[in-house]
Structure I
Amino acid sequence: MQQRLQKLIANAGYGSRRWAEQAIKDGKVEVNNKIASLGDKANISDNVRINGRKINLNRYQEEETKVIVLNKKVGVICSNKDTLGRKSVYDLLPKESRWVMVGRLDINTSGLLIFTNNGDLANKLMHPSSKIDREYLVRVLGEVTNNDLKKLTKGVKLEDGFAKFNKVTAIKNTKAANNWYKVVIQEGRKREVRLLWQHLGLQVSRLIRISFGNIILPRNLGANKYIYLKSSKVKLLLESVGLTK
């Protein structure tokens, strides 16, 4: 069955779908010895070359959608390439599939990371139109007033645009220097949770993602450990974004 060329390239692990689209636009992709155009479709068995090098479109083809839940530790990066030699989340994953990450976490943030071998599922989960709640535990350094909490849910203007929490709940508000809050946000912009608090002159001293939609970080899952999501839950996750497989 023919599929969009950029989808086949991405699913085979040669780059993101956006990267593949750009490579096609730039005339770097050939299908059966003809320069490809954006919108072209191909079969897995077709002779596809990028920059003259033949690629294997069949190397990561899998029928079953798999989803992994990983508990990322502070200090582990989410990039699969690093010149500094730091540990990557990709070093922690099983090697039998090509894994696509759903929503990055910065090096100083711990908690829930989701990976799947289904690129379409990953794209749907990350797209803003899906409006999926992301829930975090946040330890904040500094005095937080009720007025501050109202501002955070009403919204503030950051350098990259308007941002807000959909919900902020004080877990235990004391007179200590640090207090914990639970926040819910529906976007995955870079460092957005930290920047919202910093906008009010408050510092985040610890940040943990505990849920993404209906997927909750298991309490008994150790740091840098992972589990496979049960097939019944994978099916519900697919259905939640309008996919069947």
Structure II
Amino acid sequence: MTTIMDIRNLTKNFPGDNDMLQVLEGVSFSIQPQEFVCIVGPSGCGKSTLLRLLDGLLRPSSGEIIFEGKPLQGPKQRIGFVFQEANLMPWRTTIENIILPLELKGLPREVFFERAQSMIELVGLKSFEAMYPRDLSGGMAQRVAIARALISEPDVLLLDEPFGALDALTRERMGSELIRVWKARKVTVLMVTHSIDEAVLLSDRVLVLSRRPASVCLNLPISLPRPRKLEMTHTQAFGKLAGKIREGIQSS
């Protein structure tokens, strides 16, 4: 099966006070088109660093990233990124924040406003178009950030703990919304999360990173049938998968 992204023996070092700090070492895996993959691991192991490498925001110390058959040399329009914080511009309304990537491309306003309206409906923000970030809840702000990342129609969407600052109930709702958007847009998703249950509930596959310097210590397919509901977290099959991931993190 053709892959959309191949990560080959990826290593990343950062300068330290007295020596180089090695964050990633020999990270290798592949992603299939339209696959939903979650990345988990111990705190501080380099999950966010890995996403920034996959987006082209950072350059690897060694190894390579092959995106759609070619080496990734820097940021690509075909790769969208949603950070832990929504990072919305406070002086711009919901729709103005969403259309920003298209404005930067210089596209005609009639083109990007039509596309923005489609995104607003997709992420459930209809009637909130004229509101400013200060008037939005945390979940709504993250919806705006996801719509902004999707408006350029990327092939891959990278999400760095996008629901980490939300309360438990909002986080659950946002997870369901993300799956709905993923199915509608047919985009490939790589999502960093600290929640094992969230990873099992959302993804097709879970990658577990070891402690720093991190490598992939577990590559676990999630064979649970879709659609998945929250009640599934209480089943034996779900618990077995979550237990394997927890064991992988603890033994890394």
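Rule-based calculations on the coordinates, nothing more; no lab input. Given the structure is predicted, the values throughout are model-derived calculations rather than measurements. Cβ atoms are built from the backbone, for glycine too; each structure is taken alone.
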Completion exercise
Re distance in nm of label points 7 Å out along Cα→Cβ at positions 31 and 215: value 2.2 computed from one entry in I, II; matching entry is structure II
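Tell me which of I, II gives 19 when you compute relative contact order in percent (Cα under 8 Å, 6 or more apart). Don't skip to the answer; put the middle values down first.
Details: I: 19; II: 25.
This value belongs to structure I.
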Practice task
For the read-out Kirkwood radius over Cα pairs in Å, a value of 18.9 was computed from one structure; give its label from I, II.
Solution key: II
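Of structures I, II, which gives 13.9 when mean count of other Cβ atoms within 10 Å over residues 39-46 is computed from the coordinates? Kindly include the intermediate steps, with their values, before the conclusion.
Values: I: 13.9; II: 20.6.
Computed on structure I.
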Exercise for the section: Rank structures I, II by FRET efficiency 1/(1 + (r/R0)^6) of positions 55 and 135 (r between Cβ atoms, R0 = 25 Å, to 0.05) and report only the one at the top, that is, the highest. Expected result: II
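Taking FRET efficiency 1/(1 + (r/R0)^6) of positions 23 and 151 (r between Cβ atoms, R0 = 41 Å, to 0.05) for each of I, II, which is largest?
For this comparison of FRET efficiency 1/(1 + (r/R0)^6) of positions 23 and 151 (r between Cβ atoms, R0 = 41 Å, to 0.05), the top structure is II.
For the read-out distance in nm of label points 7 Å out along Cα→Cβ at positions 87 and 199, a value of 3.4 was computed from one structure; give its label from I, II. Each step should come with its number before you reach the end.
Working: I: 3.4; II: 2.4.
Attributed to the structure labelled I.
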Exercise for the section: Using helix-only ellipticity at 222 nm (-39500 (n - 2.57) for each DSSP H run of 4 or more, over all residues; to 500) as the calculated read-out, with -5500 as its value, let me know the right label among I, II. Expected result: I
